[in-house]
Structure I
Amino acid sequence: MNKNQMKTVKIHRIEEECKDIKTFTFNLSNLQSNNSQSNNSQSNNSQSNNSQSNQEHIHPLPGQFVMVWIPGVDEIPMSVSDYDEKGNWSITVKKVGNATEALHNLAVGDYIGVRGPFGNSFSIPTHHKKALFLIGGGIGMAPLKLLAKEFLKHELSFSIIEGAKENAEILYEKDFESLSHHSSTIFYCTDDGSYGKKGFASDIFIEHLKNYSKEDLSDAYVYTCGPEKMMFEIFKICEQRLIPLEASLERMMRCGCGLCGLCALDPLGLLVCKDGPVFTSETLRKLEDFGSYKRDFTGNKLKI
């Protein structure tokens, strides 16, 4: 399967998660790209069947994204929030602009275009960490949900810290309810105190770290995704305590394959779509843009 070729898929499930956020599910198994139609010849049919068989085994990794085309509107990047072995993929979308509003207006049975998956992914620990954290805010919980699902497959224990502005914006609460049965925990916080503890995710993180010894924190690891100011605060906390971190960054992008350059990060010139979207502490230390600047659709830098 050529990930750059558009696949037309039918939306077969839509879930309203919370205020202005919906999850769209579609199936990518046994799909032929528009340029891979089977011919009448037996050899071409055989090649087509092999192509279909290969596609059945392609699946997104936690942190990867797809480019989603809303017919007649635009194409936008979206993190994959869920996947199953039947080939069902999910994206969780917050209504923030024309393209996402148009996507929110679609119904079950409507069609969208999908390219991908693109980018790198979060790493999976090779052993049980003494302290493993997934810290997210808002729609940034989307890739962390898929990561949590992968951790459960590996029987890893972890803690989730989810931050939101208010109670109405808490995401995946029902999905995370089962975590307590897997020796994992979740902590909620809101800016206004309407759900969980009042404060920011970084505040809860600092408070939670007090429960761990220096020895435990020497075997800790953090994954984060969400508003960049939040991630930058989490990064600084980790740097002070020598805790390695992986952060999934969001930038403007038109192509998903390194052509448009809108997602470039100074001064290294790394591209979020190709070199990311997940970056380690080692790389983040060298990025002047992280926590400070992003580019608009004209390429001009804007303060975050």
Structure II
Amino acid sequence: MSFRDFLAECEKANLVRHVKEEKDPNLEIPKILSENAGQILQFEKVKGSSMPVVAGVCSKREYFAKAIGCEKNNLIQKISNAIANPTKPKVVETGACQEVVDENPDLSKIPILTHTSKDLGAYVTSGVYASKNKAGRLNIAYHRSSPIAKDKFVARICHRDTWKNLEENGGELDVAICLGLDPTVLLAASVSAGDTCEYDIANTLKPLELVKCKTSDLLVPAEAEIVIEATLTSKERHEEGPFADITGTLDSIRQEPVVKVKCITHRKNPIYQALLPASNEHRLLMG
């Protein structure tokens, strides 16, 4: 199941609220999200972008259960089983995430939200980064990213797997930022899995197909809405923050690595998935 397949299932169950009036990604949409906690909202018209914005898909345990296909009271058991019994996803030759390939990337086309007036700027908060270590083991993890040019982000990279991969590779690392994923993949990406690839956990929860990136050998979910292929570099730094983190308080300002975008691939008529910081959705994914 893809992100949009999950949305379609939620539509059938009358779980999606459509906002048809034009809304601004700068502060207005985040304000509406904060006032409608626990709801899946789809913003049909977004100022400055042709893409709709969807948020709230992980804001209730019931939504995870729906994605997995189980009852809410069996959710922990299903997740524990997937962590204990990871299975390899199928790798396919082509994927819907590459229906459109943009080799002249412009991040301003994506309706990235500015969440508070005190933030550094707009932030991608739902981006799942794929990277590899020297041994070739894939890792996926969340990292917030703020555009600083039409083809550059600054990203908050905590000193865990992605950072270790970056150091192992001499400060230059291929990454793929995946947006608009099925909740099972979003859930798996939040797991601290040791030497297990989080994709394998997701595949046990629900069959997952992966496809190779256009500019690297990284594998990404074939049904993703958007994939941003890039190089993460610690050789170039930029001020990152302030940003209202999970506690709702402003995080520190740091000098963080820059993400140089090489190309953006996406589905036809892509949907941008947003995630409101310090919301229940954020807290559920953080544990």
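Of the structures I, II, report the one carrying the highest value of percent of Cα pairs over 21 Å apart, for residues 79-190 alone. Can you show the working numbers first?
Details: I: 44; II: 48.
Structure II comes out on top.
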statement: Matching 17.5, 50 (Rg and Dmax of the Cα atoms in Å, computed) against labels I, II points to structure II
- request: Work out relative contact order in percent (Cα under 8 Å, 6 or more apart) for each of structures I, II, then name the structure with the largest result.
  value: II
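Comparing structures I, II by distance in nm of label points 7 Å out along Cα→Cβ at positions 63 and 95, which one has the largest value? Don't skip to the end; give the middle numbers.
Details: I: 3.3; II: 2.1.
Ranking I, II on distance in nm of label points 7 Å out along Cα→Cβ at positions 63 and 95, first place is I.
The numbers here are math on the coordinates, done by the rules we state, and not lab data. Worth saying up front: this structure is predicted, and the values here are computed from it rather than measured. Cβ atoms are built from the backbone, for glycine too; each structure is taken alone.
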